[in-house]
Every structure is written in structure tokens, then in C-alpha cells.
1. Looking at relative contact order in percent (Cα under 8 Å, 6 or more apart), point out which structure of 1, 2 has the largest value.
2. With Kirkwood radius over Cα pairs in Å computed per structure, which member of 1, 2 shows the largest figure?
3. Using distance in nm of label points 7 Å out along Cα→Cβ at positions 21 and 93, single out the structure from 1, 2 with the greatest value.
4. Here helix-only ellipticity at 222 nm (-39500 (n - 2.57) for each DSSP H run of 4 or more, over all residues; to 500) was calculated and came to -12500; which of the structures 1, 2 was it taken from?
5. So if we calculate distance in nm of label points 7 Å out along Cα→Cβ at positions 29 and 61 for every structure here (1, 2), which label has the highest result?
Structure 1
Amino acid sequence: MIIDTNENISIITREKATVIELVKKLEALYPKFKEQHIIVKLSGLKSIVLEDIIEFLRISNMHRSSKKSFVIVTETFDASKSPDEILVVPTLKEAYDVIEMEDMERDLGF
């Protein structure tokens with residue numbers, strides 16, 4: 001797992017860990033990221049199934065309830081099949097756009 005922090009956003013990139021291992025590491029290190037927006041890049045996985053995305057649901061819900069964005073970036077999963085509670089986008093640029101939009105919504109009281 002590679003961690004890059006840029007202002008108020010932490011980008012967590014999966015290297016060799018399975019999705020379950022990545023989620024466990026993320027949960028263990030969560031206090032370090034809880035004040036920042038989180039982008040999880042699932043690069044290098046040839047296929048991602050709904051069950052893989054759902055592994056992130058608990059941490060995503062917890063993070064979003066504290067008014068911070070949690071976005072998964074992967075090109076190998078159809079985002080329309082993702083539960084509404086978790087955001088999945090195909091590119092890092094779109095992840096940044098989602099965070100920007102959610103920040104605006106929070107500023108407007110939504």
C-alpha cells in the first residue's frame with residue numbers, strides 16, 4: 001500500500017495486497033486519515049467484483065458520516081453496479097472532481 005497525502009486528501013494505492021488485506025490495513029491506519037478525504041486506487045487488479053467494493057462499505061460509511069469524502073478509483077468495475085453508499089469512479093481526475101463537488105454541497109448545507 002502506497003500512501004500519498006496532498007493537502008486534505010490521502011490517496012491510498014493498492015500494490016500487492018488483496019482487497020480484504022487492504023481494507024484491514026486501512027481500518028488499522030484509519031486514525032491517521034480520518035480528518036482527510038480518502039481516495040483508494042485499486043490499480044493492478046484485472047477484475048473487481050461487487051463483493052470487493054462492498055468490503056469498503058463500512059469504512060466508507062464511517063468516513064462519510066464525519067463529512068469527509070471516500071472515493072474508490074478503478075477502471076475494471078462498472079460503477080453503476082456499486083451501492084449508492086459508496087462512490088466508484090474510473091479515474092483519479094474524477095475522484096478529485098467528486099471531492100470538489102461534495103465539498104461544495106457540504107458548504108451549502110446539503
Structure 2
Amino acid sequence: MRIKLKRLGIDKRYVFTAVFARFGFMQSYKGYPLRTVLLREICLDGQIITDHLWFTCGKRLASMHLAPGEKIVFEARVAIYYKYDIVTKEKEIDYKLAYPTKIKKI
């Protein structure tokens with residue numbers, strides 16, 4: 001569980017910095033590939049909040065032509081999501097960043 005994200009509280013916008021790692025793909029609910037982006041070293045006020053997060057790659061991120069190691073700044077909200085354990089069929093609450101906006105290269 002991402003404890004530091006939990007402490008921030010949900011639904012409030014914060015300004016984060018992060019390091020772009022790479023693009024990827026995941027299978028969507030309907031089965032087609034969905035482009036994703038991996039961000040590392042997500043920081044708030046200079047302190048690392050989480051080591052990595054995956055986002056769905058929207059038009060803004062795709063158009064930025066990011067290279068691995070480039071830093072970005074963005075606003076996002078903390079949100080809850082459920083992780084499912086395939087073996088035990090149990091779900092666990094975790095925290096993520098949602099609705100990234102105002103994305104810029106540093």
C-alpha cells in the first residue's frame with residue numbers, strides 16, 4: 001500500500017514531479033491494447049511519495065515525445081483503486097494518482 005499517498009487524502013489536487021521511465025501497453029477491459037506510461041520517483045515538495053506509478057497515456061503525454069530520464073511536472077488527485085490477488089481472489093485497497101493535468105517538461 002502506498003502509505004504516503006493515503007496520508008495526503010483523496011480528491012485534492014497536488015503538484016507532483018516525476019521522471020519518465022518508458023511507455024508500455026496493457027490489455028483494456030474490452031481486450032484491445034491500451035498505451036501506458038511508467039513514471040518513477042514521484043515527488044511532492046521535493047520528497048518522494050512513491051517509487052513508481054503507471055498511467056494511461058493520454059494525448060498530452062503522447063504528444064510530448066518524452067525520452068527516458070526526462071523530468072515532468074503535473075497536477076493530479078489521489079484516488080483509491082483495488083488490487084486483486086489472482087491466487088486468493090481477494091481484493092486490497094491501494095492508492096494512485098488520477099486525472100493528471102497541466103503536464104510540462106522540466
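1. Details: 1: 22; 2: 30.
Checked 1, 2; max of relative contact order in percent (Cα under 8 Å, 6 or more apart) sits with 2.
2. 2
3. On the way: 1: 3.3; 2: 2.6.
Top value of distance in nm of label points 7 Å out along Cα→Cβ at positions 21 and 93 goes to structure 1.
4. Values: 1: -12500; 2: -2000.
It traces back to 1.
5. Details: 1: 2.5; 2: 1.8.
Biggest value here belongs to 1.
Rule-based calculations on the coordinates, nothing more; no lab input. Everything numeric here is computed off the predicted structure, so don't read it as measured data. Cβ atoms are built from the backbone, for glycine too; each structure is taken alone.
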